[in-house]
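Structures are listed in the sections that come next.
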Structure P
Amino acid sequence: MNKRNPRVLVFDSGVGGFSVAACIHRALPGAELLYVADNAGFPYGDQPEQVVIDRCCSLIEACVQQTPCDVIVIACNTASTIVLPYLRARTEIPVVGVVPAIKPASQCTLNRKIGVLATPATVKRPYLDKLIRDFASNCEVVRLGDPNLVRWAEELVSGQEPNQHQLNEAMRPFQQRGVDTVVLGCTHYPLLLQWFRESLPDVAFWVDSGEAIARRVEYLLKNAGRMLPSDVPGELSGGVVGAACFSGPAPAGIERFLEGMGMPVADVKSNWPGLK
């Protein structure tokens with residue numbers, strides 16, 4: 001009998017996908033997580049689309065050849081808008097992507113004023129236009145793409161916190177327009193939530209895709225018969241990040257950062273698998 005725990009590969013260009021991995025861990029504490037970050041290609045918003053496609057597919061395929069996985073999660077909004085059809089055509093493993101949570105935001109806003117916080121690349125993409133048109137056409141939607149936010153989130157790993165005054169200035173358009181709901185349209189942004197809350201205390205709802213992704217992963221694992229009974233031990237204790245693989249140097253402090261999120265890592269790999 002195959003007693004290994006179900007294994008989920010979570011992919012991002014940096015550390016933002018750990019916000020999604022944390023949601024998966026809370027929903028599925030028995031799942032082993034394999035985290036893959038193409039930090040040598042970070043940030044993806046500055047890369048040509050074909051480069052993003054090639055890098056994502058090459059890294060993920062190399063990982064699953066060495067470590068079989070049951071579900072792949074593209075925990076990067078930029079990559080999800082570009083890579084999903086290409087990756088799905090190259091693997092039989094179920095692939096889950098992320099999109100800004102416009103639909104749930106439109107269902108919870110009280111004053112019909114929604115802020116969409118995303119990367120500069122995401123706020124300009126036609127797919128965001130379509131999400132707003134399909135699910136929030138009766139709302140005032142304020143888009144904000146600040147290039148500093150992802151960098152501030154990445155710096156949290158080394159213990160460097162964002163400058164609250166600078167973040168307050170970045171959030172000013174939301175404050176001026178009186179939004180009561182903010183969509184965190186980049187997986188890095190939940191890592192900054194405590195600073196966002198301080199900047200915008202009147203915002204009632206902060207919405208991201210992490211919990212919805214976790215529910216989808218749980219459904220796919222159950223559908224594939226990969227959910228183990230609680231009394232069947234796996235190779236690793238539940239909730240462990242089996243490995244965190246980085247295409248460039250691993251960020252200093254990553255072990256401490258993951259322990260703080262309740263996800264200890266068993267192994268950290270730098271410059272892997274040698275993608276140039």
Structure Q
Amino acid sequence: MTKPVFRFAPSPNGRLHLGHAYSALLNADFARRFDGRLLLRIEDIDTTRCRPAFEAAIYEDLAWLGLRWEEPVRRQSEHFDEYRAAFRRLQGRGAVYPCFCSRKDIAAAIACREAEGGQPWPRDPDGAPLYPGTCRLLPAGEAERRIAAGEPHAWRLTMAELQTLWPGPYSYGRFDRDGLEERVAADPWRWGDAAIVRKDTPTSYHLSVVVDDALQGVTHVVRGQDLEAATDLHVLLQTLLGLPTPLYHHHGLVLDPEGDKLAKSRQSQSLAELRAAGAAPQDIRQRLGF
């Protein structure tokens with residue numbers, strides 16, 4: 001019988017904090033209780049923010065917590081060709097179109113439409129305004145000319161067409177701490193024409209994560225509730241690419257005293273800082289309920 005496969009997949013763009021520790025320990029706990037395997041993946045597609053020093057610190061922090069994982073560690077920056085191949089499959093299905101808009105262009109288009117319509121523009125589950133479709137109807141010749149000229153561009157999903165050709169319904173399996181499973185309805189259309197290839201790199205979080213999970217044989221994805229809505233989009237991509245859909249568990253987030261989730265961008269206290277202040281691994285485990 002094939003063992004279940006879990007993975008912890010941090011980005012090396014800062015030091016790990018208690019939220020990362022909780023997710024890593026929970027993955028390890030599930031792997032132990034389900035007699036599964038634990039993988040570590042370094043999600044470093046953002047080559048401008050990710051640093052080798054932060055990657056080294058990830059290994060140090062996780063080892064300090066007493067975690068062990070299988071080798072070799074998959075580093076996303078070494079697999080851009082695989083993400084390009086997945087993108088070409090989407091392109092072959094007519095599932096994407098190029099987008100040349102800057103954030104400023106998108107904001108201006110939305111402000112104009114809000115002024116005309118007199119109501120707020122719809123937003124995606126993360127709170128970002130849905131893309132207004134500016135480039136969706138560009139003549140093919142114009143788009144090809146701008147690409148050939150080297151104009152920076154992203155690639156977006158053609159959601160209106162996909163909803164007609166691949167209407168679903170979509171769902172995925174969710175499991176709890178006891179391993180009990182249930183089906184959950186997925187609504188990828190609420191994401192609008194999501195960008196699945198960025199201007200500055202040949203992939204995106206959404207595309208690379210579904211490719212990685214499939215190639216690594218991940219059967220159980222354990223990650224924070226802040227990524228739960230993204231699962232709807234991932235299920236659609238898995239369907240379009242002919243990839244398996246893992247089971248998912250989205251855990252609660254570790255919050256700061258003000259009730260906000262911990263984040264590198266807010267300089268939340270890191271594991272390294274806690275260690276320097278005298279914390280021991282067992283202190284962190286007990287604090288997080290392990």
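Work out the source of 5.2 here, i.e. which of P, Q gives that when distance in nm of label points 7 Å out along Cα→Cβ at positions 34 and 178 is computed. Only structure P yields this read-out. Kindly point out which one of P, Q the value 28 was derived from, the read-out being relative contact order in percent (Cα under 8 Å, 6 or more apart). Checking each candidate, the match is P.
None of the figures in this text is laboratory data; all of them are computed from the coordinates on show. Predicted model only: the values in this text are computed from it and were never measured. Cβ atoms are built from the backbone, for glycine too; each structure is taken alone.
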